[in-house]
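Structures follow.
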Structure P
Amino acid sequence: MNENELKMFKRILLDRKEQILKNIVEYKSEIGELKSSETSDDADLATITIDTALEETLTKKQSKELDEIEYALSKIDEGTYAICEMCEEEIGIERLKVKPQARYCIVCREIVEKTTI
């Protein structure tokens, strides 16, 4: 991977990190508003409960993605970005364009997924 590509992926990761942090703040704010809102009946309470669960699920998912991004950024700093953690071959640019925080090449990702199911 050349220097320009590395800079491009770092920018993509940093932009996504910024967006996730904004999303998490918004989710937490929305959850706080939902929990503090007054309910007038059981239907309102059910809606608030479902919305709160949804927001918490989204927050957890985005927090996991944020951890993956932080890890990828640390690999850029270490000089090991875009190297598969299993076979130690370079991860293809096309895969990184789809998932810039990828830890595995396509072949190894399939192996990992089959062994974790």
Structure Q
Amino acid sequence: MKVDRFHVGARLSEMAIHHGTVYLAGQIAEDASQDMGGQTQQVLSQIDKLLLEAGTDKTRILMAQIFCADMRLFADMNKAWDAWVVAGQTPPRATIEAKLATPKHLVEIVVTAAQK
């Protein structure tokens, strides 16, 4: 069974699609100088772009995993998240405090979605 990979690098692919399910790599902000709200907005925008490329959108997210570098910033992340999700289409979600790969990054989000 075919696996389609997108934006393939030496270490990872940004996205894979298998049997109508879209798997995104953990997305981090490109501009890590922003605060939690700004970084979260960047990440959500990147997720929107990748899902669009896969022929789907955020209303089809099956699961989201959010990694926060500091849970004291949880409310700031949630503010950006709440403005982004579609009412009545909020996906199952887990939020974990974790030390991220680089200290400047405050949030990383992984999603799995269904294609349309």
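Only the coordinates and a few stated rules stand behind these numbers; no lab work does. Keep in mind the model is a prediction, meaning the values are calculated, not measured. Cβ atoms are built from the backbone, for glycine too; each structure is taken alone.
A value of -0.63 for log10 I(q)/I(0) by the Debye sum over Cα atoms at q = 0.15 Å⁻¹, calculated from one of P, Q, originates in structure Q. Looking at relative contact order in percent (Cα under 8 Å, 6 or more apart) over structures P, Q, structure Q comes out largest.
Structures P, Q were compared on distance in nm of label points 7 Å out along Cα→Cβ at positions 53 and 93, and the highest value belongs to P.
From which structure (P, Q) was helix-only ellipticity at 222 nm (-39500 (n - 2.57) for each DSSP H run of 4 or more, over all residues; to 500) calculated, if the value obtained is -8000? That value comes from structure Q. With distance in nm of label points 7 Å out along Cα→Cβ at positions 29 and 45 coming out at 2.9, pick the structure among P, Q it was computed from. Only one of P, Q returns 2.9 for distance in nm of label points 7 Å out along Cα→Cβ at positions 29 and 45, namely P. For the read-out FRET efficiency 1/(1 + (r/R0)^6) of positions 61 and 85 (r between Cβ atoms, R0 = 25 Å, to 0.05), a value of 0.70 was computed from one structure; give its label from P, Q. Only structure P yields this read-out.
Across the set P, Q, mean count of other Cβ atoms within 10 Å over residues 21-28 reaches its highest value in structure Q. Taking FRET efficiency 1/(1 + (r/R0)^6) of positions 5 and 77 (r between Cβ atoms, R0 = 25 Å, to 0.05) from the coordinates of each of P, Q, which one would give 0.30? Traced to structure Q.
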